[in-house]
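Take a look at the structures listed below.
A short reminder: the numbers here are calculations on the coordinates, not readings from a lab. Remember, predicted model here, so these are calculated numbers, not experimental data. Cβ atoms are built from the backbone, for glycine too; each structure is taken alone.
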Structure I
Amino acid sequence: MTLIEVVVAVSLMLIIFLGFFGAYAASATLVQSIASRTNASALIAGTIEYARGLPYVSVGVVGGAPPGVLVSTESRVVNNILYTLRTVVTYKDDPANGAGAGDYKVVKVEASWNIRGFSHSMSAVTYVAP
């Protein structure tokens, strides 16, 4: 075996191992991203279910309009990732009934977080009727 054959063989092995390492790193990043989105979705769903379980008059943010018991901004840590949850409650008018404003309330919950220097967010909306 000549020196050139050895260099070519080592180069090919290096390329193969670097390819495997790159694929492993990409899959680890993908798994972390999927897990963080799943956690954010669970946090949002929990907040929305809590809001839907409240009496209609209590659905609102503390110190906001409409007033209520929900916290407008809170932080939670899940699996060493800091999630910021923002809750906004507004009145919604249904023009079909002609009864004026405030027929029901719209609750929007947004979660935002950072992974590896990149910012991510997702949100969900639900309607609460009296």
Structure II
Amino acid sequence: MLIFDSERCDRTLFTGNAYNTGLVDADSVFTTAVGNVYFEPGARSNWHSHPAGQILIITDGVGYHQIEGRPVEIIKKGDVIKCPPNVRHWHGASADVGLQQLYIVPNTEKGIVNWNEAVTDKLYKSVQ
């Protein structure tokens, strides 16, 4: 597991404890944001979308990812997930194992993220 100097993610945007470390800030030359998020077991993001999409690279652990309208996927170390632009999705750790991911948000001049409601416990527990 990679260890970074992280700060806790906003509890209004995540269920459980998640920690974010920004690694590359977007600028006028590289309009891409890159960072690391660690989700403790049971933690997950709210539903959200990205105007230019998002790439997730799972670096440790086991978790879940869902694009709205599709089945929940189990994700694990080594998986790469491409979230299409403006498509609602969520991701986070499994109930018993934490999850660590790198995220890449391209073309940040289009915007970074649009947050929505929390993922319900019923939906989250339906995977288990």
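Miscellaneous remarks
- Structure responsible for 12.0, with mean projected area of the Cα convex hull in nm² calculated and labels I, II on offer: I
- Cα Rg over 2.2 N^0.38 Å, for residues 59-114 alone - structure with the largest value, from I, II: I
- In this comparison of I, II, the computed figure -14500 for helix-only ellipticity at 222 nm (-39500 (n - 2.57) for each DSSP H run of 4 or more, over all residues; to 500) is attributed to I.
- Computed 20.0 for mean count of other Cβ atoms within 10 Å over residues 35-42 - originating structure among I, II: II
- At a computed 18 (relative contact order in percent (Cα under 8 Å, 6 or more apart)), which of I, II: I
- Distance in nm of label points 7 Å out along Cα→Cβ at positions 19 and 51 derived as 4.9 - corresponding label from I, II: I
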